[in-house]
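There are structures below to look over.
Any read-out appearing in this document is the output of simple, stated calculations on the displayed coordinates, not a laboratory observation. These figures come from a predicted structure and were not determined experimentally. Cβ atoms are built from the backbone, for glycine too; each structure is taken alone.
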Structure P
Amino acid sequence: MNKYVDFVVGSTLSVFIFLIWYFKSLFSATPNNFYFGIAALILFNLTILTKIYCTYLSKTNLVLANSVLVFFLLCCWFSTTKTSFTYNYYLSDTIINFLCFILAIIQFLCIISNGVNKIKNNNKNRSSL
């Protein structure tokens, strides 16, 4: 993949996931507007984007740039999950935060495993020369 296209695709996926986090934070700030339908929509969209992102991460060459973006998203979900557990907000909000944090961990593990595999492949190629 071209490096520019690779970076644009990774950034776009990260922006979409960030917008889901922002959308969830916006709706959970007013508990009257946050109901099960919105929670299910957020979780569904984030699950689909996680599958797409993990597929993309297995083919990317920009491991460091994508790991920084995924780590930023992981920090966002961690902060909201920590806040939900600390202040015991609504149950649906806490469950969604926790599940989205788990999905962010899955994305982070995908990029880490991809980076390790690329390092192993580079070492094999160098040793065969």
Structure Q
Amino acid sequence: MMESEALGAELKKSREEVEKSREEIRKLHAELSQSEALREVVEKEAAEQVMRLTESAGQREDIMKENETLSMQVKELQNKLMALHREKTDALSLKAQTVEQFNILAAQLKAKARLVCFSLCLSINSRGHLFQ
């Protein structure tokens, strides 16, 4: 009988160990399920982050291209502005030269007109037609 009790005790101990193992397996299975669920959430978030980063990279590239285009336009406008400034300076210089020439020619014309008038007056006066 002792042998039977010993076997019964061993059987009971084995059943307790099996039950503990089953409980441990249930806990591990629950943890595994949680881990898999968390992994799926993390994978989904990572995929969304990759999509956002990819989109941001595309936007960055578009912005860089637009910036390059705008920089070229700014340079072109600066060149045009410099050319217009040179043209304005040239036009003002030409205007000043023209005004100076006009003033010189007007003075010469006025001097010639006075000379002609004076000559005419002398001619008339010398003939005696004037002031007699």
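Brief remarks on what is shown
- Which entry (P, Q) yields the derived value -37000 for helix-only ellipticity at 222 nm (-39500 (n - 2.57) for each DSSP H run of 4 or more, over all residues; to 500): Q
- In terms of mean count of other Cβ atoms within 10 Å over residues 65-72, the structure with the greatest value among P, Q is P.
- Identity of the structure behind 10.0 (criterion: mean count of other Cβ atoms within 10 Å over residues 9-16, calculated), options P, Q: Q
- Percent of Cα pairs over 23 Å apart derived as 78 - corresponding label from P, Q: Q
- Looking at FRET efficiency 1/(1 + (r/R0)^6) of positions 57 and 73 (r between Cβ atoms, R0 = 25 Å, to 0.05) for structures P, Q, the greatest value goes to P.
- In this comparison of P, Q, the computed figure 10.0 for mean count of other Cβ atoms within 10 Å over residues 81-88 is attributed to Q.
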